[in-house]
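In what follows, structures are represented as structure tokens.
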Structure I
């Protein structure tokens, strides 16, 4: 894609569609791959001939990806990128129709999310050494992730002022700039209070670039990054001897799974997780069903007959 078009497309994705910068960059890379496909099919001089792209061209691109053994999830994202591209081009008057609109999204293989059992979660929560400022911070992070089910991006964006200790809630800005309040359990409140009174104050005093608004700080006193949270969670997962595949997002899955096991309804879980669609939460019913099957097979005397 010509540089001018690409810059305008990226602005459209971030400003109009309100996609995260990383997602917008991924979409732009997907479109560049489509441009390479067109260059192979039509020649370099027609690689940006958007008006000539039709439904069959898009299907040919998707078929080429499938032949090259791209994952269904990757193909689905590239199709979403093309749909966004042609919506943008329609808005700019560069094309008369969106040829990617009718292309079917590849049916995804449903994978059950990784999650921790309750005893494994307890071991993970107890892993940080609370005698240190970073240990207090990490304990508060783990308790908050499990207590609320928030995304890591939502967690690192939190400010101290958004905590309501009296009401035991914290304000979260989720996907699509949607605001919601998540609930804090007693353990999370206790861990947050200790971190705010001690560990966070130490990080602010020792930091070279202190951020007085951010809730979770790095060792320089600035706002902790998503990558920073991922690294610390991975460290404590290994300390707790849990599966090395457990990520911060798995704590979100654990929250939802344990809530469902405890009797919560799907709509309540949907609201707490900040999902726009109820169907997205349905995956957790499969998790608990699989668990019931395991219990049945191990407990019932005739289960394996």
Structure II
């Protein structure tokens, strides 16, 4: 019998091996744990990918106390006379950073862009800690500049980056992502964040930043992104729940009926006494029962327990 030869539509074994290698590498970039706790606040989040194990959504948990040697960094800063940096570094003992990012698209190539963003972000955090003692908006100005100049990729990155403190305070930057939702234990429903406390921006890479010191190189740009500012929300009461999500959740629908906010609120209310992990699982399962996914879906649940 003649040998079976691969058709023109079948990639060689070496290409399949490379794809498998990329998938395994991408898995290593995902958080080893998607659960953490600081003081009376617990955090849990994860992604559901439309096309298997990889996609354009990405999540990073930055537990400053566990990821970095803060004590050594503080000592070095003090020895160098950078006392303000040392003070800022010490404040990181009491906070955890959460980043959710959504690259436009959900294919293998979008996972590659997410992997690039992962490394760029964490490298930037190192420089931020060394220079300022904390993550500042300057990091995101630089990331926006980098992605806006990579116009040939035609890819943008919507993101939310926030820092949760043990007292329930949440400081965050919003760039193209859905607005955070807060389920109030007192009112037993989701409450709206006041507009003057919620400023959002275009996704990273869509427009060059007016803060770019090399802005003269972008002459002729259609428009410029204004300087990033930080929003603040306080989870004051025990039982309050903060929900961060990508548009895979916020736009999840069936026959023009959206899962968010009504079905999401009902699910959270029914599980409000559960842990952040259990609330996440309940919302994920309810969303997948509501309708088949049409996009990557990422959700982070932040709950104040005491």
Structure III
């Protein structure tokens, strides 16, 4: 009961902070106009413990994306598998990406970058979605990369010099446990952050973490509410990657109460709660970072 009461108090503080700093509106994203594109097809050298390339399989190849419209797309989320250095090989596909950028704005998932790579990619990017990890143990366990949270911070800073960047924080990415996420928020507090997108670990068949559970909705809510208090004027998003079903229903409602500004594909109970909270609903058909 004590933990529940503490969370309730935290949620009320977070909601009050939202009310003091933002209009009474919420954006719901149904990204039917943003086509997910992989520059490596289904292949990824890292074979990360939470993904193992599973999410690349649902993306369209770069060649197919350039071969004609696949639906109603007017923008593109461009990602791909990472190299052994944790980089998405976007620059190797420069000519194709230049052509794609003529069709609509690009949201680039870059992975780690040098400053020169960040400068070049800014010529194509409308925005960069950057997976931000602040915990060294998590980096080793999930990505098996010989880098640190400071390396991720350096990449983030390089990208910010040249283009819009929305850091993405995957809650529970290390086997479903919340470990370095609060440290990542603390690192970002020292930076100029345009927005933060929160996504949630989803157990995925065929991965090293397939038998792990997603973090408890209440722990997710505690983190999001803490982020709202730490970033009172920064838009917070609940992004597309998160478990479905009853879990999503619970998390979406808690995230609303914690003060998020956008939710991608919200569950029905969250839509109903929005009305009770007196928020005006705005609909976007593109990726939340765009």
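FYI, it's all coordinate maths here, none of it is from the lab. This one's a predicted model, so the numbers in the text were calculated from it and none came from an experiment. Cβ atoms are built from the backbone, for glycine too; each structure is taken alone.
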Query raised in the report: With percent of Cα pairs over 31 Å apart computed per structure, which member of I, II, III shows the largest figure?
Result: I
Report summary line: From the coordinates of one of I, II, III, relative contact order in percent (Cα under 8 Å, 6 or more apart) came out at 15; that one is structure I
Query raised in the report: The value 0.50 for FRET efficiency 1/(1 + (r/R0)^6) of positions 123 and 235 (r between Cβ atoms, R0 = 30 Å, to 0.05) was derived from one model only; which of I, II, III is it?
Result: II
